[in-house]
Structures are given as C-alpha cells and as structure tokens.
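*Asks:* Structures are listed in the sections that come next.
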Structure P
Amino acid sequence: MKKVLLTGGTGLIGTQTVPCLIKAGFKVYVMTIGDEHSTADVTYVKANLFDKDEVNTLLADVKPEYLLHYAWLSTGLFNDNMNFDFLTSSVDLLKAFHKNEGKRVVMAGTYAEYGYHDETLCEDMPAEPINIYSQCKDFVRQIAESYCKNNGISFGWGRIFSAFGKETDPRRLTSDVINHLLANETVTIRSGSLIRDYIYTKDIAAAFVAFLDSSVEGIVNICSGKETSIHDYVMMIAHSMGKEHLVKFEEQASAQQKRVIGSSLRLNNEVGFVPQYNLHDAIEEIVRE
C-alpha cells in the first residue's frame with residue numbers, strides 16, 4: 001500500500017483530503033500536535049513541524065513514499081514573521097523526507113505568488129509575490145524544486161485559488177457572511193465587483209490527491225477556471241439561506257486585484273481532474289450542514 005505523510009491534515013482542506021487519500025488507496029499518516037485518535041485507516045503521529053528533531057524522528061519511523069504538505073499559517077496573517085518559520089521548516093521537512101527514501105512530494109502554494117494581473121493566470125507566468133506569505137511560499141517552491149531535482153524526488157506544487165468550504169474562521173468571507181445571516185444581521189459588501197475563481201475545499205482535496213497520485217511535476221493551478229463576482233457569490237449564499245434582504249452592497253475602491261482567474265488546463269488535461277461541484281451545489285451543502 002502507498003504510504004503518505006500529510007501535514008495540515010486537521011485544517012480546512014486537510015480534513016477533506018484524508019478520505020480522498022484513503023479512497024485512492026493510500027495508507028495515511030497525519031502529522032499533528034493535537035490529540036486526535038488513530039483509526040484503522042488513518043494514523044495520527046505527533047510532531048511539531050518547527051522541531052527539527054521531532055520531524056526527523058517521525059520520518060524515520062514512518063518512512064513514507066509520498067509527502068503532501070499543506071501546513072502553513074491561517075488566513076489573514078500575510079505579513080506575519082511566522083511565514084519565515086514555515087519556510088525553513090518546510091525545507092527541513094523535505095530534507096528529512098529525502099533522508100528516509102521519500103519518492104514523491106506535492107506542496108500547497110497560492111495564486112498570490114503570481115502577483116497583480118487581470119489576465120488568466122497560467123503556470124508558465126513568472127512569479128511576482130504580493131506579500132510575505134506569497135514570497136515565502138514561492139521561495140519554498142524554488143528551493144524544493146531544485147532540491148528534488150538534485151536528489152531524484154518527483155515534485156509538484158499546487159497553487160490554490162479562492163477556496164471556500166465549511167469554515168469557522170470569521171476572517172474568511174464565507175464564514176463571515178453565514179455567521180451574520182444566521183444571526184439575522186446585515187452583511188455589507190464593499191468590493192462586490194471583484195472577480196474570483198472559487199473552488200470548493202472538497203474539490204481542492206480531490207485535486208491534490210489526483211495530483212499526488214499522478215506523475216505530473218511542477219506547478220499546477222488548483223482552480224475551477226470559472227469567473228464569479230463577489231457580489232454573485234455572496235448572493236448565492238444569501239439566497240440559499242433565504243436572507244437576500246440582509247445583504248447590502250456599497251462599492252468602494254479596493255487595492256485588491258480586480259480579477260483573479262486561473263487556467264485549469266494542466267489540472268484538467270494532465271492531472272486528469274475536473275471539479276465535481278458547481279458553486280450552487282457546494283454552497284447548498286455548506287449551508288445545509
């Protein structure tokens with residue numbers, strides 16, 4: 001059985017990834033600092049990503065053939081110094097993976113590595129990171145790609161676009177809108193005209209597992225390739241909850257990118273993955289559950 005080590009396995013995307021890995025025939029080990037209980041399908045192994053000795057010990061014990069690395073800071077901390085800690089610990093993790101005969105690694109990046117562009121974002125475009133978070137992500141990509149090439153490891157980098165799912169962090173748009181509407185409070189949206197490439201966390205998880213289980217290397221956009229305005233996205237949520245009257249739009253100038261859309265050609269044609277959820281069905285599922 002294919003053995004994989006997953007980091008960030010208790011996060012928004014990671015929790016959706018575990019069942020996808022099991023379905024794809026992987027023996028799953030999840031690195032955690034919590035007290036999750038292992039099951040017949042998933043083994044939770046304790047180690048702090050920032051503790052080099054603990055990481056080395058874990059990799060020596062598990063000896064995974066595959067590594068799927070999500071772990072990073074949560075939403076909103078785009079210029080926090082901890083991004084540098086995740087950078088160095090990600091490189092240390094990769095070195096430990098190689099030391100213990102790892103064969104293939106896929107890591108999670110971000111569309112923010114591309115920089116400010118209104119045209120459709122393709123994997124062969126140069127990186128122009130917009131903050132410390134995306135700078136650190138892109139630096140990890142460059143180091144990891146070179147290190148893997150130099151050591152015979154298959155390497156993939158998935159740039160995630162506008163993820164949405166069953167969120168609890170109030171800093172995320174979906175969670176903020178739903179929480180206000182549940183409380184029958186008015187939601188005010190000030191950048192409704194911005195265009196985004198939304199992709200459901202269940203599709204992100206399935207895409208990463210398909211990517212990991214393939215031989216495709218390099219950068220792959222994890223996206224839908226479809227355009228949706230923030231206005232329309234928020235109104236879909238409100239409509240699903242029957243609370244359209246509680247949403248107000250006050251369009252204001254924004255420093256954010258006007259249009260962020262990814263090319264999904266590599267994901268669709270090379271990895272062989274096409275998102276299974278449309279926006280309407282995904283939002284209905286989130287609100288229902």
Structure Q
Amino acid sequence: MREIDVSIIEQAVRDLCIDANKHLPKDLEERLGCCAECECGELPKSIMKSLQDNIEAARELDIPVCQDTGMAVVFAEIGQDVHLTGGSFEQAVNKGVSRGYTEGYLRCSVVEDPLRRVNTGDNTPAVIHTRIVDGDKVKITVAPKGFGSENMSTLRMFTPSATREDIINYVVDSVRKAGSNPCPPMVLGVGIGGTFEQCALLAKTALCRSVNQKNPDEYYSSMEAEILEKVNLLDIGPQGFGGKTTALNVAIEARPTHIAGLPVAVNVGCHVTRHAEIII
C-alpha cells in the first residue's frame with residue numbers, strides 16, 4: 001500500500017489548471033499548423049495564422065490561450081493500492097482548482113446555483129470524475145471546458161434500428177447547427193453506447209485523447225475519418241468564415257449498451273481544446 005498525502009493532489013491540480021489554460025497540447029498545436037497550410041483562400045489562411053499567433057503570444061506573455069478559462073473538469077484514476085492521507089480527496093481537488101484560478105489570475109466562471117447565478121469567486125466546485133484502477137499511482141487530468149463550445153454539444157437517444165450512416169449524419173448535422181459558435185476549427189468528441197450519462201462522459205473523455213491517436217477498432221477509426229471529412233466539407237471554416245478546416249479531429253469512444261437503446265453524444269471542443277495531466 002502506497003500512501004499519498006492529499007496536499008500533493010492539491011498542488012498538482014493547482015499547477016495543471018494553470019498549465020492547461022496557458023499551453024495548448026503539442027499534438028493539437030501541430031495539427032492546427034498542418035491544417036493552416038492546407039487552406040487555399042486568403043481569409044481562412046489569415047485566420048488560421050492569427051490563431052497560431054495567439055497561441056504563440058500566450059506562450060510568450062505567459063497568459064491564457066483563451067479568455068474563457070472554462071469550468072474545471074478533473075479526471076482522476078486512483079490506483080487501488082493507494083491510500084490517500086491527510087484529508088478529503090474531493091476537498092483537495094477543489095482547493096487545487098481554487099488556488100490555480102486565483103493564483104494564476106484565470107477568469108472565474110462558475111456560478112453557485114444554475115438559476116440564481118451568483119459567482120463562487122474561485123471557479124469551484126470542479127466537475128470530478130474518479131475511477132479506481134489497478135496499481136499504486138494516481139493519474140490526474142485537468143480539462144478546462146469553455147462554454148462557447150460546450151453549449152453546442154448534443155445528445156440523442158437513438159433506437160437500435162439506427163444505422164452507422166444515421167449516426168454519422170447526426171454528428172455532421174450537430175456541427176452544421178453549431179456553425180461559428182464554438183470558435184472553429186473544432187475538436188469533436190463522440191460517445192456511442194452505454195447509458196444516457198455514460199455516452200456524454202465518453203464524449204468528454206474523447207476530447208482528452210491525442211489528436212494523433214485513432215480509435216483502436218478499425219470500424220470506429222474509419223468512422224472518425226469519414227465524419228471528419230464530411231464535417232470539413234461543410235465550409236464553415238476557421239471562425240465560421242468559410243474554408244477547408246471546420247474540424248481538426250474527431251475522436252469516438254464506444255461502450256456496450258442496452259438491447260433497447262443506442263445513446264449518442266457529441267461534445268464539441270473549440271480550437272483550444274485544453275487538457276494537462278500528471279501521474280503521481
């Protein structure tokens with residue numbers, strides 16, 4: 001049994017909140033650069049260059065890549081051979097988020113109640129997803145989620161008669177309806193299967209996958225490629241001004257589901273779909 005004091009968790013979350021908001025994942029930044037070179041029109045090329053310049057400026061000036069520093073979504077994989085000491089894990093995570101957003105001068109965007117809308121002042125509470133896994137380590141991923149893109153996300157409970165093509169068309173139509181709202185080029189996480197809530201979680205976790213990582217099942221990896229191709233034919237383009245790059249990546253996660261259902265969720269990420277992780 002390995003002991004880990006929750007103060008280590010708090011510090012890690014604090015640092016990840018700041019890092020994720022200031023630095024785009026390297027693979028996503030590289031994909032943005034590759035797509036910029038593929039644009040032919042003067043306007044989309046110029047916009048893609050501006051997006052790259054913004055990322056570089058954030059790095060040089062040590063500021064967030066986007067003014068919407070998001071709601072902190074925290075994924076924790078806790079080894080079953082870990083004993084957390086010194087206090088509550090959940091409190092440690094929220095203290096880490098509070099410190100990250102206040103000490104990192106990140107915008108605090110969380111309201112305490114969804115209807116009465118009073119800001120909590122430190123971006124807490126976080127949305128926390130925990131899993132117990134094998135081993136004696138703790139893996140923490142912080143994925144700040146801005147709501148320009150989150151608001152464009154969708155979920156539909158299909159019947160089992162739905163075809164592969166029906167699902168592809170649904171994802172493409174979700175992007176068509178989103179238009180310029182999620183600050184394209186987008187990153188699309190698609191969850192298929194499970195239950196109502198699990199397919200949404202699958203779509204969210206898909207956004208944390210490297211854009212260089214395809215689904216290991218060829219059936220779904222070919223589906224990812226087909227959706228990406230069709231989405232990029234919509235001519236929404238960078239920031240909605242037209243062009244070849246409406247989406248940078250499509251990632252699908254699928255799980256077993258009930259004989260009577262087929263849930264599908266699309267979690268839309270913007271061109272700065274952020275996440276940072278650490279293994280303790």
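What follows is calculated from the coordinates using simple rules that are stated; it is not laboratory data. Keep in mind it's a predicted model, so treat the numbers as computed, not measured. Cβ atoms are built from the backbone, for glycine too; each structure is taken alone.
*Asks:* Can you say which of P, Q returns 1.00 when FRET efficiency 1/(1 + (r/R0)^6) of positions 28 and 236 (r between Cβ atoms, R0 = 35 Å, to 0.05) is computed?
*Replies:* It traces back to Q.
*Asks:* One of P, Q was used to compute FRET efficiency 1/(1 + (r/R0)^6) of positions 44 and 204 (r between Cβ atoms, R0 = 35 Å, to 0.05), and the answer was 0.95. Which one was it?
*Replies:* P
*Asks:* Computing distance in nm of label points 7 Å out along Cα→Cβ at positions 52 and 156 gives 3.6 for which of P, Q?
*Replies:* Comparing all candidates, it corresponds to Q.
*Asks:* Continuing with this model, one more query. 1.05 is what came out when Rg/Rh (Cα atoms, Kirkwood Rh), for residues 12-163 alone was calculated for one structure; which of P, Q is it?
*Replies:* Values: P: 0.96; Q: 1.05.
Only structure Q yields this read-out.
*Asks:* P, Q: which one has distance in nm of label points 7 Å out along Cα→Cβ at positions 4 and 20, as calculated, at 1.5?
*Replies:* Q
*Asks:* Quick check for you: by distance in nm of label points 7 Å out along Cα→Cβ at positions 108 and 140, which of P, Q is greatest?
*Replies:* Numbers: P: 0.9; Q: 1.9.
That would be structure Q.
*Asks:* Work out which structure the value 26 belongs to, where relative contact order in percent (Cα under 8 Å, 6 or more apart) was derived from one of P, Q. Don't skip to the answer; put the middle values down first.
*Replies:* Details: P: 18; Q: 26.
It was calculated from structure Q.
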